[in-house]
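The structures considered in this document are given below.
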Structure P
Amino acid sequence: MPKGTLRKLRQKTESWSALTPDQIIAQPTIRPIVSQGGYHQEGIKEAIVWTNDHKFSGTFQLIDIEVYEVVYTGELKDGGRHIWGGNNLIADFTTFTRPGRYKVRLDLKGTDQVIDSITFPIRPAIYFELGRKGAKWYSYQRCGTEVPGWHPPCHTDDGLLNGKPFDATGGWHDGGDYNKWTHYAHYGLFALAAIYEDFPERWQAEKGTLPYPLDEMVWEAEYICKVQMEDGTLLSAVGVKDDPWFWEGVPEKEPTRRLSADYGGKSYANTTLVGASMGRLARILRSEGYDEAAVARYIEVARRGYERGRGVDFSKVESRTRNEYLETQAGLLLADIELYKLTDKEDYQADACDRVERILAAQGDQGFFYSDLEKKNPYYNAGFYQFALYEFLKANPVTPLKGRIVDSFARWAAFIEPLAGLSNFGQIGGLAEDGSRRNLHRGTGSIYITSAGWAMATAAMLLGSKDYLPIAERQIQWIVGYNPTEISLMAGVGQGPGCYHTRMAACEGHEDGAIPGGILNGIRGSDGGVVDIGDARTNSKVIADHLPVDYPLIDTDTYGWTYAYIPNEYWVPNNGWFILAATRVEKALVEV
């Protein structure tokens, strides 16, 4: 193996003026920070201006860049002082609703500079559009086939099971590597199902073919049918060596891979959720008149996953498995919902009610949930347990459990809402180990941000409260550039980091690593110590060396391939939650 490397992230403090004493990040010049992916016509629209140690006042203009004329003028509001940017100003143009492409221009008293933002769109279905881009990313991750413009058919010899050939071709490359982590397939399957079922009229297909989201689901589903074992466990295709991440070349030249369930395929939560997502696909396809033999195969996958999760006693499992309890109940509930619709067997409906009770019982007095049966491990993230509660309510709108489910969302939202006010960006913060609030706590990343956005939009819908919608929107906007790094975490939308952790950067013509629509793992927060965000496996480390607490970490210091996988890698779950959040916010803006 080649000798490793070490890079240290630089703190961005070079700027046009002195910083405030507590300021930890700045811009080189004054410019408004905007949602580079755009703003919804009926949604919240703000830009943030960082002025370091200066206390400016003034106005801003919205300029239509297609006709180059001023279409809106407003007063800049004082946004207080923050460790990000020092003194903050807010440009609020929420009341402006005309679709188009724009930029924000500042007129600050005391300076004659022309200060413009990055351009951005305002459109009536912007969140659906972003969700659509996120959905198309899965097509670039296809394995076992040519991806036009990227690579010829790859991994056509997958794989080896116990040293013998086993057909495991197809499926998706899961992230920045070429491994196929089958146990994460449910993130993509549930997301593709949601964007199709919520907006079926927006997907066109040629006669005799499926609309894109369903076609993409079938691609992954056929692979899952091959690698699910009789007991419901799931095989993953991984690098043939002891190190499954060793291959960094083009995909079509990777040696024959091995199959193993040891990387997550035995997880009760994952296997149950994958089964439930296959049940959802089976139900949708049956309603579309799809091949009944395929539908039957998918139902069998769902049944196997369901039986595996249903048979576990979480009071007796080993300690490392106990934290799978909550999400396993979610998988069982989601499977109950789909299997009941597919079979009309009342046992599934009765079990669904029991799973709802178990999930509700996992919520603590403060509003957050616990991941384990004993309630020892608090779980601040939103997750499939809430997704499952909502789906149960959608399938059973007059259930006696409705009031408790709605109340559960209300209590969770009340706990989360104060954590959305820690900065002007409105990102959901978190709690440090000592209980103090952090702008970017240890678990922050794209999944944390977008799943919270989904849950807040869902709470707005269930409670009929518009108050939660701006919070939900800001989580989507954070992903597409409205954040303290001014980096869009969605490739191909706005200003990217300049480097991505993806082996696809080895493909000729794609050395920049930008796979359209891919969502990165996302911005992490420094804890003040040495934070390793690189690839220790190869001894090629990227670290943050004693950067200030809550300093936003993402690699922007190189081109193309980066070993900084913790913030800069694509991942199937990232796109899954982004699509779920974007489509839910789009729907909520119309319905609430």
Structure Q
Amino acid sequence: MAKFDIDTIRHSSAHLMAQAISRLWPEKNPQFGVGPVIEHGFYYDVDIDHRFSEEDLGKIEEAMKALIKEDLPIEPVVMKRNEAISFFDKEKQALKVELIKDIPEDETISCYKQGEFIDLCRGPHVHRTGQLSPHFKLLSTAGAYWRGDEKNKMLQRIYAVSFNDRKELKSHLTFLEEAKKRDHRKLGKELELFHFDPVAPASPFFMPKGAFVYNELVEFVRRLYRKFDYKEVITPQVLDSDLWHTSGHYEHYKENMYFSRIDEREYAVKPMNCPCHMLMFAHYKYSYRDLPLRYADFGRLHRYEKAGAISGLTRVRTFCQDDAHIFLPVDQIQEEISSLMKMFFICYEHFGFDKMKVNLSTRPEKKAGDDATWDLAEDALKKALDESGHEYNIKEGDGAFYGPKIDIDISDAIGRYHQLGTIQLDFQLPERFGLKFTNAHGEEERPVVIHRALLGSFERFFGVYLEHVAGAFPFWLAPVQAVIVPVNNEHHLEHAQKLSKHFNNLGLRVKVDDRNESMGYKTRQIQKSKVPFMMVIGDREIEASSVNLRAYGQKATKTLTEAEVQEMFLELDAKKHPKGLED
């Protein structure tokens, strides 16, 4: 087994799973779509008149392990195109026939045979089923449109993980269990932060607690804007389609946009802010003394995402970005990028992200503009990153259609990386909108535009951060910072309410739990709600002007005076202000 790399083992295991399904449900004539390798494992898409259950996944696992013990030879089979079409047609594998018909007529068709099972595949594979790792686990099923097109039939996708040894598998399953506990969709419902409703697919409804967190994130970004000299603007949401033709989005992004007809003209709901900012810059005259000019916009955006792509808050159809566009001369690019990198790292470190990756994405195959302009743009970003001192990776062909970009990936508490910030250099939109400024020589010059997002979409960051902290927000961001619990409502409620009012007058968020329930029940519920602190007040506490304080996640309590609690709370709340802004 050691001579085969893990991807080969995983790919061969996908075929093994398909063969096991064929053996278990021959009367259902399962049709197989595609079964590629993915990170940590593989999946296979199946069209079958049978809904796979949790119990079925266990049966498939056992059948796969039996096939490994059979040690069947895995042999390549080469067919001519028409021969392959005829073969898979007789096998009633219509999905495979469709795939083969997309292959040029002069190409031979590669297949692999193991026992009675033959599958369409380029390989490579292990040589025998006995060489496959038994350390795999079928995780779940999900719906998947055939070939990713929602107009096609919905298939069942079975996800699996596979590793070389039992220890790796066990470690990964533990990781998945922790990720499941942190799932932001689960936490959002449990903590009454947000929910979704079919009336607005992929469009979240933020409840009061969730709206508080959302708005605090916006205010956090505004604090950074004040330091780094951004000017906030407000722009329309529905604009004439001519604007999107001018920007190039109509040609490159039309399938992701929402359209409407107003007064016999076509309008689009904006999927991004940049064309509006180009219009704003073009509306006035600027000189080199006014640059860099940084427009920031918290406008709501709408983008159509396919049903199969949406996922909680991390992929939605309506959202807001901490979006900004910076207009500047070419010779200021390096200095501005350095300032942006400082801004980014202040932000991410504030939220506890201490592992980050910087990526430089170069020109995609589908791009606007000529190669000379792209050369200039890519060289400018490379030079800026080299001078910044940050290590970075180059992602060939992953840039936006209008220019190269820098992306920042952050690692969350359980080691998953998420792309957050982006810096995109754009020579195209200033050209398309005819933007100009007067340089130091009194001549007209074309500015460069930097598209910049810090947290990215607030919705997506909300989901990522909620999972990072497992629902336990830091004190400054928690919707409710503390709950006061009177031991006895008749004797202690009035004092609890006075203390709560005092804290709230200081700008803190403290509530009283006056429910007619036992102390044990209240304690469990407050812990489940992940409120940072619980304060219990009885006769002794009132007499001593103190509280019995318990922090979230801790069993131990301690007695502090009300003055000490106030000092501690105000100090914790002040952490809403990020470090590094005083330089």
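All of the numbers you see were taken from the coordinates with simple rules; none came from a lab. Given the structure is predicted, the values throughout are model-derived calculations rather than measurements. Cβ atoms are built from the backbone, for glycine too; each structure is taken alone.
One of P, Q was used to compute distance in nm of label points 7 Å out along Cα→Cβ at positions 15 and 399, and the result was 5.0. Which label is that? Walk me through the intermediate numbers first.
On the way: P: 5.0; Q: 4.0.
Of the structures listed, the value fits P.
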**OP:** Using the calculated result 1, 5, 10, 13, 13, 12, 10, 8, 7, 7, 6, 4, 2, 1, 0 for P(r) over Cα pairs in 5 Å bins from 0, in percent, for residues 71-342 alone, pick out the matching structure from P, Q.
**Re:** P
Subject >> FRET efficiency 1/(1 + (r/R0)^6) of positions 191 and 327 (r between Cβ atoms, R0 = 30 Å, to 0.05) - structure with the largest value, from P, Q >> reply: P
**OP:** Check the numbers for relative contact order in percent (Cα under 8 Å, 6 or more apart) across P, Q and tell me which is largest.
**Re:** P
Original post:
Taking mean count of other Cβ atoms within 10 Å over residues 111-118 from the coordinates of each of P, Q, which one would give 14.4?
Top reply: P
**OP:** Can you spot which of P, Q the value 0.60 was calculated from, given it is FRET efficiency 1/(1 + (r/R0)^6) of positions 183 and 559 (r between Cβ atoms, R0 = 35 Å, to 0.05)?
**Re:** P
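Say we calculate distance in nm of label points 7 Å out along Cα→Cβ at positions 391 and 543 for every structure; which of P, Q gives the highest result?
Values: P: 4.3; Q: 6.1.
If we compare distance in nm of label points 7 Å out along Cα→Cβ at positions 391 and 543 over P, Q, the biggest value is for Q.
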Subject >> Comparison of P, Q - label where Rg/Rh (Cα atoms, Kirkwood Rh) is highest >> reply: Q
